[in-house]
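Structures are listed in the sections that come next.
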Structure 1
Amino acid sequence: MATETFNPDNLVAGDIAIRTDSVTIGSGAALTRGAVLGKVTATGKYILSAAGASDGSETPVAILAEDTDASGSDVTNVPVYIRGDFNSNALNFGTAHDADSVKDALRDGGIFIKAAKTN
């Protein structure tokens, strides 16, 4: 039996019921928990959402639930948050995105972000 130490990161920041899904993370980067993801329209794969993208991933739609290394290849069955309250200070944003630029798009999908204290 293996044990792990839980270190809270304050990513979850409210009392709205959390909803998750499993997705494929497209190859190209190692991402950390809290990464704000967009979905590439042509492939259906999720990558770090960057404001200047033009493949669909510029619109944030999910938050990565656990660290995922997709630097060498796609990773399947990766848990993401698709609903809930999240701490903007614990999110990881892609190029030219910040809490203000993703707030409305995430809200449309049921993800609410707010500033909360981090560790």
Structure 2
Amino acid sequence: MDGLLGRRLNWLSLAALAAFSLHQLALALGFYFLLLDSFLDPLCTVPVVLGLPSMIARRIWPRLALSWGSVALFTLALSLAFEWWIPSFDTRFTRDPWDVLAYALGAAIWRLAEPQSL
């Protein structure tokens, strides 16, 4: 996709941001969807949190590509923080092992779609 960001654009990160934003809007308007409410946000987290900064960073470093290992380490840290540590002291968060799977699936799909060395 050659556009404003040239070949550094990752459509999946932008689609994940749009899906996350639309889901949050639907929740704010009082619409609830059981499966989406449970798994959409964790599925979109890694593509948004790693994807958007990566697109911006590739404006400066065109050959930037995060390794599978760095993406896996980030996903593990995210999972531990939001599915184990934070729920231990904040009742607004619950431990859900299915969310860990959603984080991992989102990370894997994003990493496959992420541009390699350009």
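Here are a few things to note about the model shown:
- For volume of the Cα convex hull per residue in Å³, for residues 67-106 alone computed as 107, the structure of 1, 2 it came from: 1
- Label whose coordinates, when Rg and Dmax of the Cα atoms in Å is calculated, return 13.7, 46 (choices 1, 2): 1
- At a computed 27, 61, 12 (P(r) over Cα pairs in 10 Å bins from 0, in percent, for residues 27-82 alone), which of 1, 2: 1
- Read-out helix-only ellipticity at 222 nm (-39500 (n - 2.57) for each DSSP H run of 4 or more, over all residues; to 500), computed value -21500, structure in 1, 2: 2
- Computed over structures 1, 2, relative contact order in percent (Cα under 8 Å, 6 or more apart) reaches its largest value in 2.
Each value in this text was obtained by applying a stated rule to the coordinates, not by laboratory testing. Everything numeric here is computed off the predicted structure, so don't read it as measured data.
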